[in-house]
Structure I
């Protein structure tokens, strides 16, 4: 294993695995691991980018301390009633790719030896569909190929040195066709796109059978976008509702109404929307099954963009009101 067999572990995951003694009000339901050595890409929002002046121990606002791989594997081998999935976040470098493949093999062996039911995901930018195939042949359950930017325009502004937006879309499309139901991606809300652009891109991804996760842009000191604010709650709620309705097949992006790029209506009355929203899953963390990412975009006591747990009735009503959709005035 590269880098003397060290791997970064999100601090919440470290708490769930007993690697650190820390109290968490919500534990992660996925074990999040991160390859070491930084990243060759230059995403303007990312602490791992080679242009970043912040610590490599950060990804978004989460701290990722290093641990020996052997220690992490041993902790996973004990089993855990909280964790449903292991997700390896792979930075962009040949060393990181090799490390991720070795680590995946090690975890899969442990899973088989101890009869564990962890599913294993890689958040990974593959070189080709053949690369994707080689990863699935190891026994990985799901691969996430990050799109991040909703459009070519936003990609050019925020993801220099990360390949083209069109190539990423093509890779997602080809991978989804070859491995239906096993490809995920995520979009970041607040990079400068419009809500209409997000909705139309989410529809395109849904039509390809790709699982979509949403992140709220989070400014990190030492990155080129450190002074850009997070999205407003009303914007994020509308996009969450749009993602939920689109991915569940309830409403298409073409059924929404837009005013100057803002989603003004989702094609249903308040009563219908409230029924479709149900238990509030739309406002929970989205992405691969078993992923809740506690406080990835949030500060304790601040705005909760992605709820890492089921919502209360009062929280559901609050989120619906925050969305400020025209349909909320319908009776």
Structure II
């Protein structure tokens, strides 16, 4: 299977630059896998497609201000450091621009209270750095860091909370799990009152989700690892739902990857660790019954994951319809519900 099989034409004007207000007024393209029918709705219509006893699984990761601007000590050259994963203590996996200025041993200063030293290279072209500071790192990062938006968003975000889900809790993501941006507290309460279970898992979104596919053969692509966690409460809700005949509806591809990573013969297990799972057509899903997701970039691993859940032909047809109907694409865009 070729990466080019997941290409499609997208007019630039359909790339959403700002989020919709209110959150749940985005459009919702509903795809039925059984008969291939497509329906055009709005996100606030979601409850019509859910039943009491179903479970929605959310990724409760929280975006950190992961973009730091500093200068190379000794030369003064500008350097941008993008945080990916905390390894342990003060050591982080990062991306550095320009990379040629960040050899092992390079020291970078961001302010009088924060600097770092490059201590290793990584196998994906990044770096491992050790930060130097006094006090609480998260508080310093909140003062100095910037919320990283995808490069296709050119408009300044007035409210940085609009790049967080309303249920974001566990700090650690370099990007938002954007399928969840459509939910409001009111909609979530309405669904819960209807008897729909809400379960929360964590996957800190990093390079693995957004790293471009640089090979021609899909099967040759290697994902970068991302940290996940699922607590016992969430595992119990999910396993009980399956036992009682309810459906598991994943909110976003990161929730999918978490659930499929922890899938076991008798359900899902409560655990944490690092996942490099790569889902593409041919993969047999073990946990989810439906999926809420945004529209993804051409030739991306996310589009491949969605195509594995339905079929490539069905998904590409749905995307063609979305372009024709002027849906809004990518992080701040509209949503799909695949049943």
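Calculated for structures I, II, mean count of other Cβ atoms within 10 Å over residues 30-37 is largest in I.
Looking at mean count of other Cβ atoms within 10 Å over residues 174-181 for structures I, II, the greatest value goes to II. Taking distance in nm of label points 7 Å out along Cα→Cβ at positions 110 and 142 as the measure, the highest value among I, II is held by I. Looking at structures I, II, which one was volume of the Cα convex hull per residue in Å³ calculated from, given that it came out as 128? Value 128 for volume of the Cα convex hull per residue in Å³ corresponds to I out of I, II.
Upon calculation of helix-only ellipticity at 222 nm (-39500 (n - 2.57) for each DSSP H run of 4 or more, over all residues; to 500) from the atomic coordinates, which of the structures I, II produces -10500? Of the structures listed, the value fits I. If you line up I, II by relative contact order in percent (Cα under 8 Å, 6 or more apart), the top spot, with the largest value, goes to II.
Taking mean count of other Cβ atoms within 10 Å over residues 70-77 as the criterion, which structure among I, II has the greatest value?
When mean count of other Cβ atoms within 10 Å over residues 70-77 is computed for each of I, II, structure I gives the biggest number.
Each value in this text was obtained by applying a stated rule to the coordinates, not by laboratory testing. Only a predicted model underlies this, so the values are computations on that prediction, with no experimental measurement involved. Cβ atoms are built from the backbone, for glycine too; each structure is taken alone.
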